[in-house]
Structure I
Amino acid sequence: RSAGAEPGPVAYGRGGTSPTVTDANLVLGYLNPHALVSGELKLDMDGARAAIAALGERVGLPAIETAYGIHAIADATMLRALRGVSSEKGRDPAQYAMLAIGGNGPVHACSLAQAAGMTHIVVPPVAGLFSALGMLFADVEHQLVQAFYRRLDETDLTRLEEAFAPLRARGLEMLRAEGFATPDRQSVSLFADLRYMGQTTPLTLPVPDGADALEKLAAAFHTEHAGVFGYASPHEPIQFVSLKLVCRGVPEHPRMPDQARRSAEKTATAHVRRAYFGPEGWFDTPVVPRAALAAGAMSGPLIVEEYDTTIVVLPGWSAALDSWNNVLVTRSAA
């Protein structure tokens, strides 16, 4: 159960009494034991330890094993969510890189990726502000949806275009009203939600161009269905469920910079901190700022400490900096 912003973790000293994931990560040595956000948020390490020790007494475990158990439960919860958008949709997570964001996300990224069979993690600059920056950098976009219950084999391109026409007119009108008045400042993409007749879950696919668009769409649906659900039924009729039109305003200049880095951050001096890694035990773990990785890759165990996030690099993993100031965490041992 989340402690929310109020009362929050015990360590925040705002009235929380039940240990949270943040308290566990603090006791495990992953987070700065004195303060977060470059010293702006002081932490009550003794309070966090006492709360976890009290929980440990109730479940019959030492305090450090209780803290690691809390951390592992958080990993398991996130792993279920990760599988919900990957393996349960026919995607092998091992074929992808994990994007780790948030203040605590990169603390769990290595153990989560390891459990999912993933070997590459990307931690972007200012990861703790990722969502906020996304709101600032996002392009103008409108998604317009209309129900369209028809069998694909009973639909022709003329009928499909007639159904898309009012969506396109409305979407372009919205873009013009927002300052995207000319065709070179407008981007329009067409999508269709499709399913086999009798199914409940549709798949969304882009609508191809050309005179054979419907034939291409049917073939793409069978392929996608096989990838997501493990089978295809080419002889079953396909049904449209809805049509979607995505209108984007094309900015005159890119809204997102090529690279992001902090210009005036109070950078912690590299030091060593004891951290607990479960069955592998305690390690004297180097703690460094992101900029330290510019000199070359560093092997775990390692903690990269920043104003808005903390990256925990497990033993058997290594971290390096790329040209966009991302931290790339790579599994180097099975």
Structure II
Amino acid sequence: MDLRDTPADRERAILSFYKMANIDWACPLSCTLKGDPAIGDGVMRHFFETIMSKIQHGFEINFMPGGTLLFEGEKDHLIPSTSQLLFESDFFLVAGRMMGHSFLHEGPTFAGLSPAIMHVLFGGSPETTTIEIADCADTDVRDLISMLESSKELAAEDKTKITELAVSWDLPALTSQNRMWLHDKLLYHAVIGRTWKQVKQLRRGLKETLIWPLLTERKDTIPFLFPRSSDMQFTPEMILEKVNWPVHNEDSEVNLEDQCRLTEFLRRFIENSSSNILHVLLRFWVGWSLLPRYLDVEVVECTFPKSNTCFHLLKLPGHYKEYLAFEKDLLAAVWSTDSGFGLI
């Protein structure tokens, strides 16, 4: 990956790699970042964090206005985009390969997929899928379907809109007798019917990475590949319990007073940070937003915070006297990972 390219060009390079046919995704992976001196495991972590972030939050390539979002909806109810262009471009095949490839290398996974989609993805009958109204990503369609749940008399305008939606999906018009039946059919089509081809393409991509037998024979592994969003939230306590705080000795680059002040600043930063900020801090610290067995800290003589991701090592400059100045520079550093390893 060339960090000197534009974000869109880097995405094209990633997509070109994952569109290649007949690749053994289980073989060892070697990653190189052009334009950045970093080498080692940290680069591989950065690569997998990047690709999984694109699947989770969208590509910047403008196949459509506002970017390219592969999965839509609210947390823990995400469903594949119904865009015909994305399907015809094999984006969901690519997404399946990316997910399986990252899983093979113990990398980040995809959080928040709808249980209804997972049921179908792993061979469950579509007719037995439990679908919630929250699984409907299109809010306008959701509002219309929700009207059918109530026994309240509908306005003529609402009846017309529901009938137009039903007819556009080859379903009969709304009547007083088919109200709840039509509710179930519309919800099924909105969540399963319109995404069925995308789910099949996603399944094909996962199968090509050779993790499918594990997922189908050991159902308890599926939550590791598709965790709930709530399971991916970090708390300050989760981070702090992994930190190995520096121990002062005669060879330390900074004196004991500066070392104590900087470690106190870092502790305060972690304790006051949201889950989102802790995610980007961890990504800066180790290369991806997964908790390792340990997190090392070192106070050194340098200008800005930096990290050695291969060794889970965060290096803090010892010159800060005020917390606000430290917080400002650390935030600038952790948000810089898309352009390299702490290059501000």
Structure III
Amino acid sequence: MTPEHQKLLKINDATAKKLEKLNLNTPWDVVLHLPLRYEDETHIMPIADAPLGTPCQVEGEVVHQEVQFKPRKQLVAQIRDGSGSVLHLRFIHFYPSHQKQLAVGKRIRALGEIKHGFYGDEMIHPKIRDAESSSLAESLTPVYPTVNGLNQPTLRRVVQAALDSIPLHDTLPNELLGRLKLPHLAESLRLLHAPPPSFTIHQLSNGALPAWQRLKFDELLAQQLSMRLARQKRISGQAKPLRGTGEWSQKLLSALPFALTAGQQRVLAEIRADMQQPHPMHRLLQGDVGSGKTIVAALSALTAIEAGCQVAVMAPTEILAEQHYAKFKQWFEPLGLSVAW
């Protein structure tokens, strides 16, 4: 990441290196680093009503805390709220700061999934906040893919800096957006990174949301454009046109105990047409096992040989290469062609 980009994102070298591990090298890369999911820190749920297996946020007073050593070292705390219910908070990896946050008598908020534990309902490694010093969030909180040492608050701050620092010009004309009923790029990105309070987790997780549809469209369009550019580059390359005489191909076809299928004849004609072009061929022949791909490859090789060239046939494993060698030897040696493995 360049010093200019670091300045725009207001980050130091250490943070820049961590972002680079996520392949985030420019502000645009950061803007397109979309949330994996969202957390709801906008309201408190009574412990008695909190669902199992679904992320939720509860608030209560710490009534007990201890470090247990069996079966392994862990920090366990209990909180109680106005509903009278108690919830266990369990930390298998913890620091002294956790013990301070969970001192008996403190009022905290915990965000996580509640599960049945040995001693009752519990949250394992919840996100905790001091309830007295932090206010409730006004909108859903995005959670991003990250790497070790790069926490979510830092990522959210960097994403917001990127959104504020670069002009989010649209990549598509308004006429096309209207016809496809797609929102503008800037609108879509801002909604997904900082959803308005009116949006629910279910709405934001729905791939049919117009903002997601817009970004999916751009991704597919970029893929198609890159493939078109690759094709243009390939066509601009130089290759010797290979026009076979048909002499050896006809001899091999006459010696075969079977006739080519209509599909084999069709793809062979397409391959031969490609080989006559003055640019490299780029073709994938796909078919089931036993559908006759090898005879098509052999006849394509004969076309190149008839044009005065040598041919190399490559295979992904030694066993398969040996099998092809045996088959080509059986087909080609009667024609007077030498085959080597």
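The table below gives the values:
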quantity	calculated
Comparison of I, II, III by percent of Cα pairs over 38 Å apart - largest value held by	III
Comparison of I, II, III by mean count of other Cβ atoms within 10 Å over residues 103-110 - largest value held by	I
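Values quoted throughout were computed directly from the atomic coordinates according to the rules given, and no laboratory measurement underlies them. For clarity, every value in this text was computed on a predicted model and none was experimentally measured. Cβ atoms are built from the backbone, for glycine too; each structure is taken alone.
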